[in-house]
Structure 1
Amino acid sequence: MAIESVNPATGRRIKAYEEMGPREVERILESAHGAFLRWRRTSLAERAALVRRGALVLRQNAEQYARLMAHEMGKPIRDGRGEAEKCAWTCEYYAENTPRFLEPETVQTSARKSFVTHQPLGVILAVMPWNFPFWQVFRFAAAAVMAGNGVVLKHASNSGLPPPQSWPGMGWS
């Protein structure tokens, strides 16, 4: 089944995307799991540097991203710029605070010593609508990747739209 991206201002088709089959989905999940196995061993400092780099790229390309959101979904350019900025701030917030969030916590119990530790879980699937195409992703992904997890993203079937296909400079597709 083809999924079409349509410019809401003109009604013209931007592009059609073929729905992935089970084999392609499996390949993506296997690849994501392999990446997670490497990523979870990446130091918090390295993760933070990369997430901060993401914030910088978001700010450097905010105008381009805002125009992409306007073209693909009709979001006002001003709102798209604001969305990119909010995502950059979120990246910086988690890059700065995640080391503190992940510190082990000692808890009082009847045992000699009890504590809570925070370890990466694996690859996290997010099913998101695209009304806020960047924010929907960054609000969960920044924290998840800082905690050492991998992420896979799928558009919500009720949104009827694929994600923006080209986020220049992010190295994502």
Structure 2
Amino acid sequence: MAKGGRNPDYYDEPTNSVGYLARITFRAFARALEKRTMTKGVTIGQWRFLRVLWAEDGLTQRELSRRVGLREPTTVTALKSLERSELVTRAQSEEDRRRVHVFLTPKAKRLRRSLMPFVAEVNQIATAGVSEADLDVMRRVLLKVTANLQAGVGDGVNDADENQP
């Protein structure tokens, strides 16, 4: 077990909690990225969906929600915003009318080229002074922590508030 992991008092200091550190790091990344994406009219909430759809367009609303890691009602709200911004369209499945697929518009597809460089820029800023070896270890550790949590309690994607540590 990790240092101090057996003693709840160890976590009185927030920076001893991996969850706390992950959350504040995520928030810092999100703020830095949104500062850049907003220059193109894209909020961080919209970004999350675009990023997934650029990898696989036409996902169902439910699958998109799962991949983004948000509850379905939150996804519906985000999709309405994306539709108002003319970045996605939704269409009922012809095979199963209960399923709704989400498709990128040409405008959203064009945005990929101007938004993706922001990811590289933010990652470069965030990892300045960190060795490649340390970054490799960090990636492996974060993936293992995620896998442990998913195996231990389910993935929790649609069961818990995404802002909790």
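All of the numbers you see were taken from the coordinates with simple rules; none came from a lab. Only a predicted model underlies this, so the values are computations on that prediction, with no experimental measurement involved. Cβ atoms are built from the backbone, for glycine too; each structure is taken alone.
Given that helix-only ellipticity at 222 nm (-39500 (n - 2.57) for each DSSP H run of 4 or more, over all residues; to 500), derived from a single structure, equals -16000, which label among 1, 2 identifies that structure?
1
Using Rg/Rh (Cα atoms, Kirkwood Rh) as the calculated read-out, with 1.01 as its value, let me know the right label among 1, 2.
2
Taking distance in nm of label points 7 Å out along Cα→Cβ at positions 59 and 91 as the criterion, which structure among 1, 2 has the greatest value?
The structure with the largest value is 2.
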